[in-house]
Structure P
Amino acid sequence: MTQNKSTNIPALQDLIKQLLSTPSVSCTSTDIDQGNLAVINLLADWFQSLGFSCEIQLLDGAKNKANLIATLGSGNYGLVLAGHTDTVPYDENRWQFDPFTLTEKNNRFYGLGSCDMKSFFAVIIESLKTIDTGKLQQPLIILATADEETSMSGAKAIANNASRLGINHARYAVVGEPTSMQPIHMHKGMMMEAIRLTGQAGHSSNPALGNNALEAMHKVISELLLWRDELQKKYHNPLFEVPVPTLNLGHIHGGDNPNRICGSCELQIDIRPLPGMKVTDLRFEMRQRLSDVLHDTGITFTTEALFDGVDAMETDKNSTLVKLAEKMTNTESQAVAFGTEAPYYNAIGLESIVMGPGSIRQAHQPDEYIEVKSLNPAVDIIRRLIGNYCL
């Protein structure tokens with residue numbers, strides 16, 4: 001007889017429906033940004049009904065953003081199932097369906113977060129319905145985080161308090177980002193930086209009246225592209241579709257009128273480092289190169305990390321968890337370019353992979369969806385992972 005099961009736990013489709021109908025958009029724009037606390041409370045109610053002990057960790061400085069740490073069982077070699085509860089913003093005029101209503105059509109569930117990644121929590125809950133949780137020999141820990149899509153502040157808060165939260169009682173972690181249930185043992189990191197130059201505005205009729213920050217930014221861009229070439233010659237990993245680190249010039253703005261010398265200019269860039277490259281090292285090297293190229297120009301500069309950045313993730317392909325996931329899914333583990341919260345869990349000593357239902361191709365897209373046929377196989381694999389590590 002299965003224990004700690006409550007009859008008020010909804011069916012799989014209704015679990016997804018309720019999660020999608022609870023908005024939790026995170027965005028760097030405060031006009032769009034929302035909290036995720038309602039989703040956290042919803043998940044906490046369900047997991048408590050299943051016998052879990054639940055702690056809600058409010059994020060510093062935010063009344064409506066929180067993490068959930070749900071724990072069942074005890075021991076020192078348990079399993080973490082982790083994911084984020086926030087979604088990206090959406091362009092309403094590009095959606096055919098209501099983003100916050102589950103719409104079933106063409107054997108798909110449409111809705112914001114259906115793929116990335118609220119359905120993963122529904123899959124976990126569904127997998128627990130047929131497990132006798134009273135027989136757990138090792139702890140099962142569910143982590144549901146805030147703001148993965150913007151700052152990673154949720155995962156950072158968990159990593160910074162891992163011992164107090166009991167995360168150290170686990171040894172393995174599965175981050176359920178959409179990978180079509182293919183295990184991912186490696187992914188690139190990410191950093192986003194703003195570079196701001198300050199010169200001297202003046203009348204455009206006489207260049208001697210000012211110091212053009214836009215022209216200086218031309219020097220900066222040339223230096224960044226040279227640096228990119230050097231990084232791509234130095235670092236190479238054929239396991240990635242794009243086997244080199246990338247540096248993207250994403251946004252630039254400077255000056256205010258064509259008849260004024262540009263007094264200030266800002267460039268925003270995105271860097272995706274390979275495993276073995278550290279964000280802190282890249283940030284230091286970038287500042288040094290900017291200092292060198294702007295020396296004696298009269299132009300001053302500042303840099304700002306648009307978020308703290310996340311290092312690349314790498315778990316040994318021959319590790320226990322990777323090999324087990326490969327066997328269960330009958331697929332070979334891969335490397336991907338997108339970033340996840342997995343590096344934070346690796347950093348606190350968990351052997352981590354990324355693996356969840358849905359395809360990354362549908363993530364962050366209008367009319368986001370998850371294939372209905374992908375859900376039950378995912379439930380089966382998660383159930384087997386729990387059985388292997390916790391029973």
Structure Q
Amino acid sequence: MRVRVEPDLTLSEPIEYPALFLKRGEDKRLREGHLWVFSNEVDVARSPLTEFEPGEIAAILDHACKPIGIGYVNPASLIAARLVVRGVANGLDRSSLIVHRLNVALALRERLYAEPYYRLVFGESDGLPGLTLDRFGDVIVGQTTTAGMERLKDAVAEAIVKVLKPRQLWWKNDASIRALENLPSYADLGYGEYGPPPIVREGGLTFEVDPVGGQKTGWFYDQRENRDRLSRLVAGRRVLDMFSYLGAWGLRAAAFGASDVVCVDASQAAVDAIGRNAERNDLAARVRAVRADAFDHLKALREARERFDVVILDPPAFVKRKKDFAEGRLAYRRLSELGMQVLAKDGVLVTCSCSYHMPRAALLDAVQQGARHLDRSVQMLVQLQQGPDHPVHPAIPETDYLKGFICRVLPA
């Protein structure tokens with residue numbers, strides 16, 4: 001079956017899309033606002049998934065043949081389809097739809113930030129499932145993580161150039177999640193010419209970003225507002241920044257008046273970048289970068305009886321899948337305990353998790369368990385979450401992934 005969609009103002013004739021039927025009752029979550037269709041929710045007797053190409057646009061219909069909207073399909077993925085447009089009054093006109101949603105996303109960020117450094121598109125929350133865009137002034141770094149968005153990549157690039165007129169558009173398509181959609185891994189320049197590396201400005205500091213060799217899209221904008229909170233905690237204090245990457249937490253602490261900052265990362269490239277960023281911001285005298293495994297280095301600091309007034313723990317995700325929860329929870333507890341072992345008697349612990357499958361309560365419990373094992377007490381001062389350029393979609397809990405705490409740790 002194919003569904004006929006009437007033209008909008010930019011189209012000359014109706015479009016027909018193949019129909020993807022849901023089983024009875026499986027439309028409830030979509031009608032409540034979610035955008036994902038799982039493979040076991042598809043009525044494969046009426047619309048066999050094997051008949052769809054990866055990324056093919058389709059009309060999504062409920063069991064009674066009532067249209068829900070238009071999206072794209074990947075028969076090889078557990079998430080078999082993602083809804084992009086609600087209803088079928090108009091076709092999924094690729095260029096005008098993406099331009100419109102980019103403009104809507106841009107309007108929010110321009111209200112939030114005085115300078116053009118932010119996450120511009122946060123996938124489902126901005127109505128563009130499978131697409132991430134970070135803005136570094138006149139440079140855009142993008143990721144497509146689904147077959148449907150990969151298929152729309154040229155239209156996305158065209159819309160970005162039209163709306164933002166960037167100097168460069170980089171595609172950083174090497175995220176492990178692409179493997180779940182059977183997509184290849186690559187990173188390249190999609191638009192513009194090679195030139196100086198992009199920079200990001202945050203808190204009055206500038207950082208050099210590597211859009212190809214760096215982590216994710218090159219920067220972690222989701223922690224910006226959380227890093228702002230260091231201003232009242234670090235003046236005149238000794239700070240340890242674990243999993244430091246480009247030194248965002250550590251250099252912000254130094255700029256806020258920390259007396260001594262040690263940044264630790266397992267990557268030599270990251271350690272070298274921290275040094276350059278410290279120099280460019282005139283902070284090198286108070287910032288030192290160390291290449292080491294975080295767990296090993298914390299143990300070495302403990303044995304050397306080193307003490308810090310503030311310890312920042314911002315690791316990569318330890319719980320990437322639901323089945324990893326037990327092992328990941330233990331890792332967060334071990335990390336919290338090691339961090340507290342190098343804290344001064346009246347110290348501040350900043351601990352974070354970017355694992356969606358690690359509940360907020362479980363992270364706080366990991367801190368509490370570690371404290372009790374060390375015979376210390378904890379006061380939770382502030383709960384942390386992702387910044388507003390990573391808006392949470394109320395119907396899609398998966399968009400609410402970042403959690404953390406600022407805790408005061410005292411002797412029992």
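Tabulated values for the structure
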quantity	calculated
With distance in nm of label points 7 Å out along Cα→Cβ at positions 40 and 336 derived as 3.2, matching label from P, Q	Q
Structures P, Q, by Rg/Rh (Cα atoms, Kirkwood Rh), for residues 120-295 alone: label with the highest value	P
Of the structures P, Q, the one that 1.00 was derived from, the read-out being FRET efficiency 1/(1 + (r/R0)^6) of positions 264 and 312 (r between Cβ atoms, R0 = 30 Å, to 0.05)	Q
Value 0.15, calculated as FRET efficiency 1/(1 + (r/R0)^6) of positions 184 and 208 (r between Cβ atoms, R0 = 41 Å, to 0.05), assigned to which of P, Q	P
Comparison of P, Q by Rg/Rh (Cα atoms, Kirkwood Rh), for residues 96-159 alone - largest value held by	P
Entry that produces 10 once relative contact order in percent (Cα under 8 Å, 6 or more apart) is calculated, selected from P, Q	Q
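Every number here is computed from the coordinates shown, using simple stated rules; none is lab data. Worth saying up front: this structure is predicted, and the values here are computed from it rather than measured. Cβ atoms are built from the backbone, for glycine too; each structure is taken alone.
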